[in-house]
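Okay, got some structures for you below.
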Structure I
Amino acid sequence: MTAMRERRAAIIGAGLMGRWHADAVRRTGGTVTLIVDPNESARRALGERHPGAVLATELDASVVAQRAMAAHVCAPGSTHVSIMNALIDAVVHALVEKPFTSDGDSTRSVLARAEQRSVFVCPVHQFVFQEGIRRLSEWIPGLGSVRRLEFSTCSAGARDDPASQDALIAEILPHPLSLVSLLLRTRVAGIAWQVAHPAPGEFHALGSVGPTIVDLAISAHGRPTENTLRIVADAGMASADLFHGFAVRYPPSVSRTAKITRPFSHAAKYLSVATLNLARRAARAESAYPGLRELVRAFYVAVEAAGPPPFARDAITDVADARDALLARMAPSTS
């Protein structure tokens, strides 16, 4: 119980993700002790949800070190490196929202600085910690050769301007890359990608890992919104709903009867798993971002026990380098 009482957190950035990080801290046994945000209304609104937290307009890493064992960096991505460097110098561990940094070089620099001071800095790849992804990891050995791994997202998270729509692509990319790395047990920076970028906010990358075709599709315009991952293999198919955090496995049946009944059997299985998942999340009061609490819990356990961190240094830089390669290959859009 002592470790749980000492699990004190600073939230840097009191917007949407700051609110969810603060909620995850509380629901995993911690306390939000400091909230930093220049926006007074956002700062005060989050403070009302976490009475007792000190509210600050600007980051002072020495104050964070006094009041928290770790900081959750949910500020704009352009500020991440300077914030992390200040926290590292103050020997404060940090869990950092995506994008972790702007590129692979700055990621390596931050990680090296953290390692020198025995500080954990960890990116938020929460999909890796979802129950559905855990099940996919367990199922893959029994599925035989994986022929396709397909990630598809249609997001409403961008504004109408082209720059914002393309920034959304850069922001989302770490998610599928971390999943490909986990599920195929491969370095994603070593994949030779073919990239299509036909319009702002529209992105498609195709690569291969051994016998597996890897297909990543991101859209700022496609509707309805979705966030799915599908695996097609010799001995069956499985899919994960990343919005809701569950996965469904389908058998490799090829009989005429199976073909006729497939729409109904697949729908029944999906409905059953989705219903059970919704009930489980309702019981946990988890209305969004499944996997985040599990990542937060793993991060604090690593901090308290001095390792290992949720993601190894090489895995973090691998995703950053792969993201760099994909963004560099985005051809100029046609509009």
Structure II
Amino acid sequence: MLPTNIRRLRRLRATSAIRDLLQQNHLRAEQLVFPLFVHEKEHSEAIPQLPGHKRLSLTDAITLAKECLELGIKAFAIFPVVPSAKKDERGSYALQPKAMIYNVLSTFRAQLPQAVLIADVALDPYTTHGHDGIWNPQLNDVDNDATVEVLQNMAVLLARAGAHFVAPSDMMDGRIMAIRTALDQANLQHTGIISYAAKFASCYYGPFRHAIGAGTPDCPQHSTSIDKRTYQLNPANCREAVLECLEDAAEGADVLLVKPAGHYLDIIYQVKQRTLLPVAAYQVSAEFAAICSAAEKGWLDKNLAAVETLLSIRRAGADMIFTYFAKDVAKLLLSQ
């Protein structure tokens, strides 16, 4: 016999209503950011590495975003798929005012004024080598300061085109202060910065790199083998990640983002404890693809896994989550 004074915590889980009443963390559609890949073609193309996702025509991207808004998703991260012919070593196309991304943003802003638009600031979609900045052969590395100068100009163009937030994902030193200064000097004080403050040199970015065609198109393995460890974080380092976040906060970031999310919950938690800024997390492409692949084999339930992983990211402290599951999960939340 158990003692009569034992604490019976199962009483708090006895019925569905009790469990709902006492649930400590919740997932809502408006906390999700849906990444969209947009290309210049008139027809959309499936992305095999990201099941259910496409490189979208502008028309299809608008249609999809309208569907998501009806489901409660309000924020979209727009990533351009740049034709190979428009790429070069320096990513020059990124600064051409008539580049596709600027038309995409202005069209979204005009047709979907209620949507929150987040524009990536990095050169990897635009460079032939697939790095996030300008490659310096003498350094055998990305040139930090030369890249930051380009990113400043790019951020201003993105903001003028309609982005509510620019999101530097490049991990160059000093770029947040430089971009904030450039935006303010261009009278764009209301444009926010979501900093990819703790972006790790992860192997989980492969499907994303395929989606945007990062690097040279004639080398299929190039996109997954690009070595970015001189600027992205060592996955073994916690304190360095927190330091990066604190630096970006001091430089003027409005939101701090941790990427990837699922294997870096400890980083999300630590950042949340050290700042009063909103914290974002990016459930990256291979996190999504791994769940989809396991579901296809019958090893788990995709919907349950999606919700569980997103709840765990929320539990760690993320206020907003970039996820390829956004639309599917929003539908599930509406049906509950």
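Of the structures labelled I, II, which one yields 6.3 when distance in nm of label points 7 Å out along Cα→Cβ at positions 116 and 268 is computed from its coordinates?
On the way: I: 6.3; II: 1.6.
Checking each candidate, the match is I.
log10 I(q)/I(0) by the Debye sum over Cα atoms at q = 0.15, 0.25, 0.33 Å⁻¹, for residues 228-275 alone computed as -0.36, -1.00, -1.41: which structure among I, II?
On the way: I: -0.41, -0.98, -1.23; II: -0.36, -1.00, -1.41.
Derived from the structure labelled II.
If distance in nm of label points 7 Å out along Cα→Cβ at positions 60 and 244 computes to 3.3, which of I, II did it come from?
Numbers: I: 4.8; II: 3.3.
Comparing all candidates, it corresponds to II.
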If you rank structures I, II by FRET efficiency 1/(1 + (r/R0)^6) of positions 132 and 164 (r between Cβ atoms, R0 = 25 Å, to 0.05), the highest one is II
Distance in nm of label points 7 Å out along Cα→Cβ at positions 76 and 196: greatest across I, II for structure I
If log10 I(q)/I(0) by the Debye sum over Cα atoms at q = 0.10, 0.19 Å⁻¹, for residues 44-235 alone is calculated for I, II, the one returning -0.39, -1.48 is structure II
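Read-outs throughout are calculated quantities, based only on the coordinates presented, and are distinct from any laboratory measurement. It should be emphasised that the depicted structure is a prediction, and the values quoted were computed from it without experimental measurement. Cβ atoms are built from the backbone, for glycine too; each structure is taken alone.
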